[in-house]
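Each in structure tokens, the structures are laid out below.
Laboratory data are not the source of any read-out in this text; all were calculated from the coordinates shown. Just so you know, these numbers come straight off a predicted model, no measurement behind them. Cβ atoms are built from the backbone, for glycine too; each structure is taken alone.
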Structure P
Amino acid sequence: MPTALHILLPILIGIVWGSTNPFIARGARIAAARTIRRITGVAAVDSLLHHLLTPDFILPQALNLSGSVLFAATLGGSNVSFVVPVANGVSLAANAVFDYLLGDSLSSPISGISGLLLVFFGVTLCSLAQQGSGQEA
């Protein structure tokens, strides 16, 4: 029987991924708007260093990558057919919510709300199926 932790971890991972994506994009726009200092003389390396030295980019990126580490660790002890769709679905929904909260407009609010409800319904079905099957989530 799956524990609450086996069900909550993929949801938490999806929230971390989805909530950090808009901030990573915002940080990348901020970094791109600033002049790149020539540190090494190699354009690609200077651009990479420029992004790594931009806190608006690197902090959400680090948090996002920590979610990826947690995802990899979770896959080791959980049912892949449950973890992957739940984490990705919640990530998509959280990304839409955080984009909206940060000021992005929805082209179709009905579609956005419908998508969020469908993700919630899908995650609920996956959770119930795992609990009913007796397999470890």
Structure Q
Amino acid sequence: MEAFLGEWVAVKDNTDWTPFLRASGMDDEKIEYYKKLDQENETIVSLTKDGDGFFFKSDCGPIKFSNKFQLGKPYDVTMDEMSFKGVFKLEDGVLKDESMFAGSKTSNPSEKTVTTRTISGDKMITVSTTAGISLTRTFKKK
């Protein structure tokens, strides 16, 4: 778990988020909003040890959220009017987050999203998958 700790900055690329966000149940207006946020802001995520658990924080312009969690134990979090429940696990060096949206007007509540994070040198590769559609992002250690 130590390899995941620290601050990570998203590497800008030309990945089209539309298929993944649409599979997540977002409408076109929300999709364009998130794509614009990513283009205009730096995305920084951090993961720190916090007592017997961990603290995850994400910051992208006006969208900020945080989540305190323990490996293997359920969590609840709200981000930008979307609430979801999930659980983080560490499996064979891969940090895996399985979550389900709940109570959101823009999200598909029946689809589970699985996000895996792997470390390769000073990069963290994040792959989020929902409804068979994946989005891959690369983060560089700050």
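Thinking of P, Q, which structure, once P(r) over Cα pairs in 5 Å bins from 0, in percent is computed, gives back 2, 9, 18, 25, 24, 15, 6, 1, 0?
Structure of origin is Q.
Looking just at relative contact order in percent (Cα under 8 Å, 6 or more apart), which of the labels P, Q belongs to the structure with the highest value?
P
Please state which of the structures P, Q yields 0.95 when FRET efficiency 1/(1 + (r/R0)^6) of positions 47 and 127 (r between Cβ atoms, R0 = 30 Å, to 0.05) is computed from it.
Derived from the structure labelled Q.
From which structure (P, Q) was helix-only ellipticity at 222 nm (-39500 (n - 2.57) for each DSSP H run of 4 or more, over all residues; to 500) calculated, if the value obtained is -4000?
Label of the originating structure: Q.
Kindly point out which one of P, Q the value 0.70 was derived from, the read-out being FRET efficiency 1/(1 + (r/R0)^6) of positions 39 and 111 (r between Cβ atoms, R0 = 30 Å, to 0.05).
Structure Q accounts for this read-out.
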